[in-house]
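Derivation of every value follows stated rules applied to the coordinates shown; laboratory data play no part. As the structure is a prediction and not an experimental result, all values here were calculated from the model. Cβ atoms are built from the backbone, for glycine too; each structure is taken alone.
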Structure 1
Amino acid sequence: MTIPKLTTPLTNEQINFLQTFSKSCRRSILEMVTNAQSGHPGGSLSCIDYLSVLYAFIIGQTGEKICISNGHISPAVYSTLAEMDYIPKNDVVKNFRKIGSVYEGHITRHVPGIWYGTGPLGIGVSVASAFAWHARAKASALAKEGFAQQNTAKVFALVGDGECQEGEIYETMHFARKYKLDNLILFVDYNKVQLTASIKEIMNLDLPKVFAASDWNVIEVDGHDYQKIWAALGEAYKNTGKPTVLIGHTTMGQGVDFMEVTGKEHKADWHGKAPKTDQITEQLKALTLSAEEENLLNDFRKNFVKWKPTPTVYPPLLSKTKIKTGTPITYKKEELTDCRTAYGKALLDLVKNNPDVVALTADLKDSVMTKFVAAEFPDRHIECGIAEQHMISASGGLSLDGLTPFCSTFGAFMSSRAKDQARVNDINYTNVKMVATHCGLSVGEDGPTHQAIDDMSSFLGMFNTMVIEPADPNQTDHIIRYAASHYGNFYVRMGRHKFPIVTKADGTAFYDANYKYEYGKSDVIREGKDLTIAATGAMVNEAMKAREILAVSNPNLSIEIIAVSSIKKFDAKAPCRAECAADETLIKSIKKTGKILTIEDHNVHCGLGNQLAAHLLELGFKPATFKSLGVTAYQLSGTSDALYHANELDAEGIKKTILEII
């Protein structure tokens, strides 16, 4: 046997090989789900013929990337990887979906050969489009530097037909067409069955027309005919100027008699149901390879597989990356600005110093201040349109492809609409820098739909995502550079309005050029002995103004102000939180004063006050007074100043609360 060229038809020997390859995969699929008594055999069997062609004749030769967006067809993917000798077949068959095994129910990066782990539908296509965008960008950069024209690497993706009801699929369609990703080849497993019933019954789609309307190159193909699959791939490779979708007409349960019968009737009997052992006995006999077939596959693995995956490396969270941070910008007391502008200028500096830093936004570059990058480096500014879910997933893909993506939108959209995508990135140990602006009541007149007051809580349950809120534009600059140069996902929230920088007692910038940001470290802005105020974001400034007012009317009152940058980590060196408590800036202050007032432009039930109370309880420390100020109900439109005043979050309101608890 030889590896075919895309421009030539398959020979009988090559077709015979593919039949043998997919036959062995089908046996593994049945064994996997039956042993586990769990899994999704129907879709795995319907797409295995396409995966056999793709892996044996393309990916196994080139190592080009593929994203399986319908991650529940893991039996098909794992069986294919096993036939390629990328993973041990006996191990995956025996331990599929078992505790302690990397062969999870949905595909995972713990398995060599998986570029991105998926489960919630729609996400993998966004990731694939990001891989394709980066491949084109690299080819374009080489061409600009005078290198000979390179063939842009192809990127493959696979989705289920029911999955195409997901909104993120449509976001990706537009993105791929906008950027002319003709190196992206998507296969739709069009078996016309989804979880509970047929496509026609649940949400009838004419997929060829849907993709054609988005101006994709559409190719319909028999998904079980190897010759036609190969010809369709050859046609896709020749396509220029737009992405290609292969609509694969398939049968759920193909190749397993009792499943294939219901699949042809478009019944969902075997979508997510495992057969019993006695149901597959005869089928396994039919799928048992002969000695000649075993030799054919062994010869292929030994002599024809040119590319093999390497195990995934997960960098430790907050480990340093190779990013050059540049020189911090220090804003003077006289320069009234906002944190989002400081973010935009710091990001521009990072882009200037690092070719692998990119910016993404969702039709908000002028608001989130990525406009500075867009103006000077348009090729490094990725406009996703009003598609926050796609933006977050694409950022995850870019980060795993070697880039450092900063993606930005309003906090209300980042933390709610795209939370699922951020969560799946978190599971994939990505390196995405999410910067949200217009958070809290700071957004003002836009009203409660845009006043993100619960956004921090969206990320508290994510194990690989750090949450931060800077106290002023100067700290913002340091934080953005820190996030860029340390591995892991970050959610950095900031408001919309302008407010003064935080100063030292002598009036100079507190967060000056000598300041070094450390994740989770709180800062003593003003010392005191009677009360500790722990504040986040713009509330630090309001607390300082309240302290100054009280210094006139109550000169003997001594208030300590602590700026808290993260509500997820209060200085402690996890996991020894209790043991390290004596070294914590914030805890030291509370123990000294015995009284604590937390202030935040956020919902008090799921922000700083709530988190700090739980932290103190864990440490077994109960201050004499614990009071939280924050947002307690949805607000109407109004300026940020008016909203802060109405919620007693301005200097006057803080002063009133202080006098009540002292």
Structure 2
Amino acid sequence: MIVRMSKVELAGPRELLEKVLSLLRDTGILEIEPSSIGFIKKIDEVYIDSYLPDKKSLSEKLFLEDFKERIDELLSYLPRIVVRSGYFHPQAIIDTINETLQKHLVTCKGLYMKKEALQKEMSELSRYNMFLDAVEPLLERLKETPDLDVIGLTLKDPDAEDMLRRALARLTDEKYELLTSIAADGTSAGLIAVHKKMSDRIKQALSDKNIPELRFPSAFGGLTFAEKIGFLRTRLSEISDELDMITMQLDSVSVKWGTIYQRVKEWIDERLSLFRVTASVFVTRMCFFIYGWTASEDVITLREQLNNNFNGKVVLEELEIEEEDLGRMPVILKNPPYFKPFELFTRILPLPRYTSYDPTPFIAIFFPLFFGMILGDAGYGLFIITVSFFIFKKFRGKKNVADAARILMIASLYSIFFGILYGEFFGEVGHTLFGLEPVFIERRTAVIPMLYFAVSVGVVHVLIGSFLGLITAVHRKTRKEAILKLMHMLLIIAILSLVASLFGLFPGLMTKPVILAILIITPVLLFTGGLLAPLEVIKSIGNIISYARIMAIGLTSVLLAYVANRLAGMTGDIIVGTVVAGLLHLLNIVIGIFSPTIHSLRLHYVEFFSKFIEAGGRKFQPLKKEK
């Protein structure tokens, strides 16, 4: 439901402004209105002006913004740890913290940059390490001599080795040795041993063939392959030790000072939020005025807190809400526990206007009903409610998952109810095992009666939406729109009654009076709604017909359950039949969760809410502490 809002004015001595704003931030129940339109009368504009901070306040604001920027930079260098609660007040030691911050910032920035450089070096050396790990066993087969050059390379294409051998044989007159091994990443690592006189020619040939030679960093210069392996292992070990030392130093700073800097940052955020909000405050030479919105139920609470904290020096007055205020009033949605989980579906929609309706109660009432009508199997309902209960228990801390589980549990109850009415328990298993019979209708055979039932539900649902649209028009005092809505409803009822009488569902005597009513209503409809008004009626009738999907999707579900049981019986084996039926029923349950959900929501979003919900609401954003 949309919470009733109040338009309020707070006034008090100018020297109490900061304390009042702090109290409002702590309570978190007042949204401050930055505009004076609708609050300050023209006669008062001469005396009341927007609040302008003095030089001292501006200097403090600039100092705190710079302070916060440096704390954010420092915290970005420190590892994230669980921050303990801080019980000190930062304002008393802000100068000391400022000096300490600069020292820590320089130290931690240096450590962080060194850590990044070492990590980059380790990443590069790890690439060589993978190659050297692969070729190390090959070195035992090569006897390195002063006149022998060893060239390392990688072969990503397995077919390239044969081509390389042919090229080397041609270039060296068969005076070479090529050894290969598979590296950890799946590529082939190779070593080419040739005389140093031929080395440059071989490297140029490798470059021409787009076969990458493995070039080591300059630090490896002058070392043999065996020495490169030892040097690499030693350097990687040194880097690992240095990284561990830097991590320990950063952890130490984070553990000792992280909580302090985090608390200071929170305090700065609070102070800066007060500076920002003062731009929306109005003042005279002696007083301040704060205008805003709060829930009507919180007015008494806020007034009491102001009286208790300021001994009656700050007063709160509830102002009269004018018609032009309704378009800009913020919106709060608040629902009882049963409706609350269905806000998961409401959040998909744009926020309704303050003068409109909260979609949540309507979804909470009709969504489980449509879900149950479509799925309509008591066995499926029991299975879904059991699974939903375990999901809710496991993910209770995750709001969206927990709300979805609650919705499924409620919808499953309706599925069980309609399953009893339809006589369905895993299809016809209920009838076979314990003689379950349809109480209302058997969907598998009574297709036309089920179609009539689904369309009748659509008639009621769409007419409820149209009636709510009529009430909205009456509340807005738009007489012409209200008459149009009424004629719209009456014409839909008349057309449906005429169709029903032609099909023999209503007495034939009603045909002439209904035609006469249509002839009377149509001109009124054209006069109030224009030439496009009849098209809206046709659209609404199309919306009603679309509720036939309740019958169609439900019929698909019951037929798939029936097929699952028939296939299980055809196997001639209890175990195999149970597995086959179980898998098909499980598939049907999965489809039976998603399909009714999607189509039930569509019936609400498109066919129902379009009749009366007005989007364009503004979310209530009170002054409060940032989390």
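So if we calculate mean count of other Cβ atoms within 10 Å over residues 338-345 for every structure here (1, 2), which label has the highest result?
1
Suppose semi-axes √(5λ) of the Cα gyration tensor in Å works out to 53, 26, 22; of 1, 2, which structure was it derived from?
1
Please state which of the structures 1, 2 yields 21 when relative contact order in percent (Cα under 8 Å, 6 or more apart) is computed from it.
Corresponding structure: 2.
Which structure, out of 1, 2, was helix-only ellipticity at 222 nm (-39500 (n - 2.57) for each DSSP H run of 4 or more, over all residues; to 500) calculated from, if the result is -20500?
2
Of structures 1, 2, which gives 0.15 when FRET efficiency 1/(1 + (r/R0)^6) of positions 58 and 122 (r between Cβ atoms, R0 = 35 Å, to 0.05) is computed from the coordinates?
2
In terms of distance in nm of label points 7 Å out along Cα→Cβ at positions 26 and 354, which of structures 1, 2 is highest?
1
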